[in-house]
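Once you scroll down, you'll see the structures, which are given as C-alpha cells.
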Structure I
Amino acid sequence: MAFRPVSVDGAQIANSATTYYTATNCQARIDACTLTNTTAGAITVTLYIVPSGGSAAASNTALSSYSVAAGETLVVAGVIGQWIEDGGTFQAVASAATSVTLLLSVMQFTS
C-alpha cells in the first residue's frame, strides 16, 4: 500500500456546487480543511463529500450553510478524518463567489 500526501491548491469557492478534489484510483482521507473569508461581510459555505457517480445533495453534506464571518479563518474539524472513496469528490459552494478561500489536504492511499 502506498501513501501520498496531496495539498489542493487554494481556491476561491464558487457560488454553485463545484468539485475541488477527486479521489482518482485511490481512497483519500481528509487531513486538513480551512475556509478563509477574504471579504468584509459574512459568507455562508456548504461542503459535500460526494460518492462516485453522485452529486452534491443533503445526503452527503459535511458542513451546511455555515456563516464564515468577515476576515475569519475556520478550521473545519468535522471533515478531518473523513474518507473520500475512489471516484468520490469534495465539493463546495459559497453564497458569494470568490469570497472564501478553501485549503484542503488529503492523504491518498493506493494498493
Structure II
Amino acid sequence: MNSLLPLIFCGLYVIILVGTLPFWLRARNALDKLIKYELENLPEQREKDRQPRFFTDSSIAAIKFILTTPDWVKNNPEPKAHLKDFRKFTLFWSIGVLASFLVVFSIQIYRLY
C-alpha cells in the first residue's frame, strides 16, 4: 500500500490539473469577450483605459477585473454577464490550482516520512 500512495497522489494531481483546464479556458474566453465588448462598443472608454496603459498586459486587465467593476460594466447586461463568468471560472480554476499545490505538498511530506 505504501508504494501505491505516491502513484495515487500523482494520479490525483493530474486529474486536478486536467479538471481545472476547462475553467481556465472558459475564464480566458470570458475575459476576451469582455475586452472585445469594450473595444467594439466603447471606443472612448477604451482610450481612457489605455491612458494609464491599463490593457497593455491582459494579466493586469484580468486582475483589475477581478478586483473592481468598471462603471461601463455596471449598467450593461452583456459585459456584466462576461465579468460574472470571468470571476466565477477564475475562482474555480484558482481552487483547482490550490488543490494541486496541496497534493504536491502532500507528496513531499509523504516522502519525508
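Structural remarks
- When Kirkwood radius over Cα pairs in Å is calculated for each of structures I, II, structure II gives the greatest result.
- Answer label among I, II for the case where helix-only ellipticity at 222 nm (-39500 (n - 2.57) for each DSSP H run of 4 or more, over all residues; to 500), calculated from the coordinates, equals 0: I
Bear in mind that the values in this text are calculations on the coordinates, not laboratory data. Owing to the predicted nature of the structure, the values given are computational and were not obtained by experimental measurement.
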